[in-house]
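Read-outs throughout are calculated quantities, based only on the coordinates presented, and are distinct from any laboratory measurement. Values in this document were obtained by computation on a predicted structure and should not be read as measured data. Cβ atoms are built from the backbone, for glycine too; each structure is taken alone.
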Structure P
Amino acid sequence: MEEQAASFDVSAAEPIRLDHGGHRQRLRERARKGGLDALPDYELLELFLFRSIPLRDVKPLAKALLSRFGSLQGVLSAPQNDLQQVEVLDNKGKKLKVTADIALDLGLMFEATRRTAAEPLKRTTIIASWSALISYLKVTLAHEPREQFRVLFLDNQNKLMADEVLGVGTVNHAPAYPREIMKRALERGSSNIILVHNHPSGDPSPSRDDIDMTKAIADAGRALGIKIHDHVIVGREGVASFRQLGVL
């Protein structure tokens, strides 16, 4: 009971109504009969929050999260600290907020989704699963509010070995150091890598700095026999491939 009580903010004097007039049960029944895919985003999120917040009406919180982060994917991929800034009043005028436990629950759903999207990349070559790669990168980075610089390390069959974050920055810059990238590639025994970073602005078009940085990393790789397969920039409006643009 102590873990449940820590998950939400509620007055001890408030009467407990487990079903809120049967709303929870009705929503579960609709999900069972019509399928989860028939539910709008706020009800899908509401259904998930039932488990994190067992004794409250969570619809206002579900709608507030979607309003704050713009989409279901935006909610699930939001940083834990940002999630914990969201609070609303429920239908009784009581404060309801995202606690650290609720933020962790939402993060767990996102991590499960991200790992599921990565699975096809481990079973076949990146070249043969390009659409799966783009789907994975969109799930991972399209709604990330700060720039991340990531490196995908591939084995000698061009299957995904690992995806590492090697730099986290601001809304328009993430550090990338050729020496550190080459060091990690050598440590992992990877002679083929894909560079990835996101543009929180939404526009994936590469900047002059992006192009210069990529050429510097490619030069460092050539000296060590490490090939840069591509550099992919991810934004909410799409992705940009340096290979397709002729930069690499």
Structure Q
Amino acid sequence: MPELPEVEALVGFLGEQARGQVFEKVAVGALSALKTYEPPVDALVGRTVVDTERRGKFLLIDTDGLWLVLHLARAGWVRWKDLQPTAPVKPGGKSPLALRVRFESGAGFDVTEAGTEKRLAAYVVRSPEDIDWISSLGPDPLDPAFDLAALATLLASTKAQVKGVLTDQSLIAGVGNAYSDEALHVARLSPFRPANKLTAEEVERLFLALRTVLSDAVERSRGLPASGLKSEKRSGMRVHGRAGQA
């Protein structure tokens, strides 16, 4: 599942490739992926990409008044092509294609989802805050404002298991199973510990581990093409795993 570091890297990669590009066509390959109908996806046609952003695990493409927002769920991905096909996209069937974007330059990207779960989500909205999942997100763990005191206050406020706290998007945005496990491993903490029972020293270990694991993953992924991000995540996990066992 793409988590904060992979989505951050995709945002950077798409920003470099797509900024200044003008939408020529947006084709829906999986009707289940499209979560909004007003504005329609065709409203993006003729609009220019001005920026890309991340909110938690959401990838946001800003066209100065309208936003294309993607949540890649468990098995989704973004695949850039310097020359997109012009053949019509046929919705349905067994194709992994959920959404195809073609720019006037001929380049573009496909949003794909492997498997049968079909949980990937695409939105066209006037503001990201129009999406309930985004408006209810917790703080970003790499935001400078999310400091040790903020984490300590958050953990002290709940009896939930610490693993559940780290992966609850309404409490902390962007962390999923893989990086929560990695951070807990580095911090030498059981995922089943009640969050409000952690000592001050354990909270500090967890804070440093979470920051380090996420920051390192973002740095390793920075500048990589979208095609290289999944393998980088796997190799990075192995590196941290060996370091944690040393």
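From P, Q, which structure was mean count of other Cβ atoms within 10 Å over residues 133-140 = 20.0 calculated on? Write out the running numbers ahead of the final one.
Working: P: 20.0; Q: 16.9.
Of the options listed, only P reproduces it.
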Matching 18.4 (mean count of other Cβ atoms within 10 Å over residues 69-76, computed) against labels P, Q points to structure P
Computing relative contact order in percent (Cα under 8 Å, 6 or more apart) for each of P, Q, the value 22 comes from structure Q
Highest-scoring structure on FRET efficiency 1/(1 + (r/R0)^6) of positions 77 and 165 (r between Cβ atoms, R0 = 25 Å, to 0.05) (candidates P, Q) is P
With log10 I(q)/I(0) by the Debye sum over Cα atoms at q = 0.13, 0.14, 0.21 Å⁻¹, for residues 101-180 alone computed for every candidate in P, Q, -0.47, -0.55, -1.07 is reproduced by structure P
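I have -14000 for helix-only ellipticity at 222 nm (-39500 (n - 2.57) for each DSSP H run of 4 or more, over all residues; to 500), calculated from one of the structures P, Q. Which structure is it? Each step should come with its number before you reach the end.
Details: P: -14000; Q: -10500.
Comparing all candidates, it corresponds to P.
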For distance in nm of label points 7 Å out along Cα→Cβ at positions 173 and 205, structure among P, Q ranking highest is Q
From the coordinates of one of P, Q, Rg/Rh (Cα atoms, Kirkwood Rh) came out at 1.00; that one is structure Q
